[in-house]
Structure 1
Amino acid sequence: MKRVAILSYDNTALFELGCAVELFALPRPEFGNWYRTEVVSFDAGPLTVTGGMQILPRVITSLDDYDMVVIPSWPSSDPTVPPLLQRELDALHARGGRLLSFCSGSFLLAEAGLLDGRQATTHWRYAEKFKTRYPQVSYVDDVLYVYDGRIGCSAGSAAGIDLGIEVIRGDFGYEIANQVARRLVIAAHRSGGQAQFVETPIIEKPNQFAAALDWALANLDKPIDIDQLAQRARMARRTFDRRFRASLGMTPKDWLTRQRVQMARGLLESSNHPMDVIASKCGFDNATTMRHHFRRMLQSSPGHFREQFGRNQIGNPGEHVQAQA
């Protein structure tokens, strides 16, 4: 069982704290060996969170009991790390524990030196402050999250849910992560590289892409030309390409490939089809092409993924599949 600590302090951001609780602390007995999670603090409570509410976290002096720590937020104006917290974070990281930060929580990880030489992100409002204060960190602009299997940082508030779903997917598999996402009424997968926000209006009608993308998802097993999608969206090809990239943060071709890889993930988990059959069902030319894109996006081969998360493994935590950022 994975033991998780959600770190709180006085004036913790309530929304991000709630997201962490919803993801990791709610009992889910139907999933078997689920996380054992506590909201903790190195400070005696009660603590006041944003909005004036008070909470009573478990007061701790060590992180020895935990395998993963979630940091919902941290003061960007004064990110100083108390010596005891610094020592415990260092010890947890040294023994292979995982660290996740939501929104401004990345300031704690950076201030503690745990992001030196790594990729990281935070809410776009804090980006320049972060880059100026931590030049030793490889900051990634305009993404939802970065996650390398050990340390993850999400961007603005709700992006923490996307990071959490990716962690759940790595621990419990694609099918269970989808069930959790469905209960949260969110998309089952938004890639880490998806844009945080768009500066200008994207589309004139809310459903401008809906018909084209729904058709593509229903026909992933067939060859799909981007010109076909543009026609179904009733746009000129160049207009379609431009608006698609502005809206979804990727090209139509990259979106199609991601959908095919996601479909392959589901089939690898839920079926015993041979690799060439799965490749065909997902619209890849052959198993070699599928393997290339699968490895490029997930840092894992289809065969290794099936060993971890095949139908006999559903519900059992596996090794991490790294997010593509």
Structure 2
Amino acid sequence: MEWIEIAVTTTKGASEAIAGKLMDMGANGVEFIDRDEFRRVLEYNKYLDYADNGLIDSYGPDVTVKAYFAVDRDPESIAQELGHLLSDLAAYMNVGPGEIRYANRDDSEWKDVWKQYFKPFKLTDKIVVRPSWEEYSPKDDEIMIEMDPGMAFGTGTHETTRMCAVFGEKYINHGDKVLDLGCGTAILAILAVKLGAASALAVDIDDAAVKAAQLNVDKNGESNRIEVRCGELKDIAKVPYDLIFINIIADIIISLAGDIKAYTKSGTRIILSGIIRERKADVMKAYIREGFELADEMSMGEWEAMVFSA
């Protein structure tokens, strides 16, 4: 699908008036790129953890308003009308740079372009992840996982997933029953059965993740050993697992500390990841308070992972 993208660089104060004008002119949608708003959301939303403030700062102090119009519209006339609005606004408020840009856009620019950067890579010393559109022949005793992330999180390139994989390689035993909670692409469930687990249940609350997970399970020929399900922990039958992956965020991991006990037995290993460094102590306290014993820990970049034993 093609469309026209109009972008206006301005101030926060003028951004709402510009967005309103764009919608009045027939825009199909408007988005704001606002550094301060990014920071506010990350600071006040308990369901988000973030480690790289440098990325937020890179956006600078200006606000960019982007709008999308049907491809048959004349971008020059839209830009001209916006120019008149900026002149009017400048009479009584700061409009900042007031820069107006436009370009033709197509789904292909973002839909598949990322694939050229996703190449086969070693997730651990033993495990190689191969994108489904790339060719790769495993060497020696390498275990290969075929992956198509779709719209889900979990290609294996992020530190949080890598730490889970390293711990999985260390702690998964032949014949284990594994739970992958917040499975994303199901990369960890697939890894588990490739390493010898007898079965795995991959669970996520996101429909897109569940679809991507099922696709990847099928691609790897593991549909007989991995079940993919949409839901939360409370939706799963309370039966004990040998190993549990929880790669989400600190607040949710903490909230699960009490409930997860119903899915453990003596010796169950719980691998926790997705924990930003500042929240490590909070997570540790929550699980120790529930009677779990810290067995291992690891850090990569700003992220922490821990293994607890029941």
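Computed from the coordinates by the stated procedures, all read-outs in this text should not be read as laboratory data. For clarity, every value in this text was computed on a predicted model and none was experimentally measured. Cβ atoms are built from the backbone, for glycine too; each structure is taken alone.
From 1, 2, which structure was FRET efficiency 1/(1 + (r/R0)^6) of positions 7 and 231 (r between Cβ atoms, R0 = 35 Å, to 0.05) = 0.30 calculated on?
Values: 1: 0.10; 2: 0.30.
Answer for the origin of the read-out: 2.
Tell me which of 1, 2 gives 3.9 when you compute distance in nm of label points 7 Å out along Cα→Cβ at positions 23 and 159.
2
Work out the source of -9000 here, i.e. which of 1, 2 gives that when helix-only ellipticity at 222 nm (-39500 (n - 2.57) for each DSSP H run of 4 or more, over all residues; to 500) is computed.
Traced to structure 2.
For the read-out Cα extents along the principal axes in Å, a value of 72, 45, 33 was computed from one structure; give its label from 1, 2.
On the way: 1: 60, 47, 35; 2: 72, 45, 33.
Structure 2 accounts for this read-out.
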